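The data blocks that follow each hold one structure.
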Structure 1
Amino acid sequence: MKKIAILGSTGSIGTQTLEVVRNNGDLQVTALAAGSNVELLEAQIREFGPSLAAVWTEEKARELKVRVRDLPVRVVSGMEGLLEVAEQEASELLVTAIVGMIGIRPTIAAMKAGKDIALANKETLVTAGHIIMPLAKECGVQILPVDSEHSAIFQCLNGEGRGGLHKILLTASGGPFRGRKKEELRHVQVEDALKHPNWSMGRKITVDSATLVNKGLEMMEARWLFGVEPEHIQVVVQPKSIIHSMVEFVDGAVIAQLGTPDMKLPIQYALYYPERRYLPGGRLDFRKLRQITFEEPDMENFPGLRLAFEAAAAGGSLPTVYNAANERAVALFLDRKIGFLDIPELIERCMESHRVKRNPSVEEILETEAETYDRMEELLSAG
């Protein structure tokens, strides 16, 4: 019986992780953490029986305590609560499915406590990969990717020495606005951006997919996970999301991982690695699949991807600025306070005004995040 804890249990990845648990009889959930969806978290506690649960605010913690007072579960809150979930002695593996840089400290704490990490929180590696990867090696723990593209690369590299890897081919669907020009994007509404053609995901990551910022974040995550410099990572648009990513080796051979666009596949692969388990659901039918097409990503009309490569090339604290500016800009877009094209523009302006810090500590990363939020407020106030 493998024992797991989940950060972000009420979000898209968290709920699908619990679907995998539900479909298998040998996974035990020891702890759950969520933001503010107390109603869903209560239902999860009642079904999966964790001994520890965390929510972000003390107010929500008080509400949850009342709701589950008949159950043997301890309720905690805030960052201290997340750290307690991460370090919980009973668990073997931590699923990090929360969004944003809030995931950095719990991930570090879990690794220091000897936990393997099923990583769905890409911001942790984007901003602190230079800290996280050496620490994982030092602590003797595994970082198992949950993002579909990184899981695909991980699967392609199974049994291969990293020395033979030449290039990562990171696939992208192109999002809901593939092929559109800037003038057409100027009038995009929130509802339009949330209609991904292939994947069912959370609101923030769906907008990131529409701007191609998500692919930029994934490129930076891949850099750290697989030890490949950005110039050896090529983004390729594959509109149907059938090929989840590919790797090219030094001899010219290319291996691809294919499958239906179902996040439960990479989640289950990470939970049971190196074992493969049966997964219910659809299968690719190659008799009906007439063609697989590829395109170059459009970095002129979708500059978020270009900015990601610039941030990765500069390194240091600039990826944190890229990530933090995007987080705030997407939140503003979802609140209908800025337009779709304002997202990459604000990211670029924050990057231009930042003085890069080399090899930033966790404290400096979090300071850079706060400084970027302040810079965003200045830009918005100035109009």
Structure 2
Amino acid sequence: MKSFRVVPQISCCETFQEFAEQFQIGDGDILVTNRRRYEKYVKPVGIMLPALFRADYGKGEPTDEMIDAMAKDMADYHPERIIAFGGGTIVDICKVLALDLPERSQMLFTGEAAPKKARELIIIPTTCGTGSEVTNVTIAELKSLHVKKGLAAEETYGDHAVLIPESLQDLPDYVFATSSIDALIHSLESFLSPKASPFSEMYSLQAMKMIMGGYKMILERGGNRAENRADLLEEFGLAAAYAGIAFGNAGCGAVHALSYSIGAAFHVPHGEANYQFFTEVFKTYMKRAPEGKIDRVNGVLAGILGCGRDAVYSEIEKVLDQLIARKPLREYGMRNRSMYSPTRLWRISRDCWPITTFRWIETRFTKYLRSCGNCAKMIGC
């Protein structure tokens, strides 16, 4: 049986001002964001709202140490509702802060403590990629264990996801590229997943059309700059949510499985890590099952790119390389080809990412991962 659901409730507001009025922000609320967003969007609204600023708790992607420090400070306010106003790091942290927290947040990720919802959670994404606002997935690096682990439970869904186009205006070019590429991969992998349903496929296809179509317009206007995508931000925000709904129901695949390994081992940002493996994995899919579901995907993408189906992923590389340049894996610290073979990367990723069931990848794709030529070439180049 294949099922489909959309959680949480999704709302669209033009501005933060409109959001604040519609959701009656005030007493009992706490905001988690950064200072720049607070000054630009929150302060002008004139609401006195306690806030935790991410930069006060460290840099980079979420860690259990960040979560524990924020939880300690949050306890002083006794909030009934958390507003996560930020990118993937802030959203993932807030999904944990909304729970009844044990002595150490690490216990939730290792299974020593069961998640229990304690506070309402509103999520306002400020990137157009993770789709985290509509999924129950949260990821953190557990510092003492030297591993990334994930948590996915009914309790880690937000209660509301609010899409505000103006919150995407200040995205740096790099963050726009890596986050939207992540959303594109979500759409493609969820469509090919054995768990996909006709409903999730509909969201997957719409997301990939919107993202690839948007990329073409941006490049036709002169490249990945803020002024060239200003009128497309609402489209990209919606596409990220569509892709999030799709992979929240159907799951992801080998690209994500491989990316978690270098993300955990070499601290590579998630979207950038995904891009390293994306097109080569999909070229391998084509070799293994050219007449499967991927043929339908290739037909859609070929129509957008104006190329033949067999050239889709080479053409995608040309597009994406104009948005952000890929690095050789040696620049992240990889040195030994045998130590970081594709098979070993898969095993690392499996240990780092226990949330989604990737058994179907292991059984169907381990053989081709061993033969994925670009993985070996990138590691050894």
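One of 1, 2 was used to calculate distance in nm of label points 7 Å out along Cα→Cβ at positions 15 and 39, giving 1.2; which? Value 1.2 for distance in nm of label points 7 Å out along Cα→Cβ at positions 15 and 39 corresponds to 1 out of 1, 2. 18.6 is what came out when mean count of other Cβ atoms within 10 Å over residues 87-94 was calculated for one structure; which of 1, 2 is it? Source structure: 1. Each of 1, 2 could give Cα extents along the principal axes in Å, but the derived value 57, 55, 41 comes from 1. Computed over structures 1, 2, FRET efficiency 1/(1 + (r/R0)^6) of positions 231 and 335 (r between Cβ atoms, R0 = 41 Å, to 0.05) reaches its largest value in 1. Hey, FRET efficiency 1/(1 + (r/R0)^6) of positions 191 and 247 (r between Cβ atoms, R0 = 25 Å, to 0.05) derived from one of 1, 2 reads 1.00; which structure? Working through the options, I get structure 2.
Laboratory data are not the source of any read-out in this text; all were calculated from the coordinates shown. Since we're looking at a predicted model, the values are computed, not measured. Cβ atoms are built from the backbone, for glycine too; each structure is taken alone.
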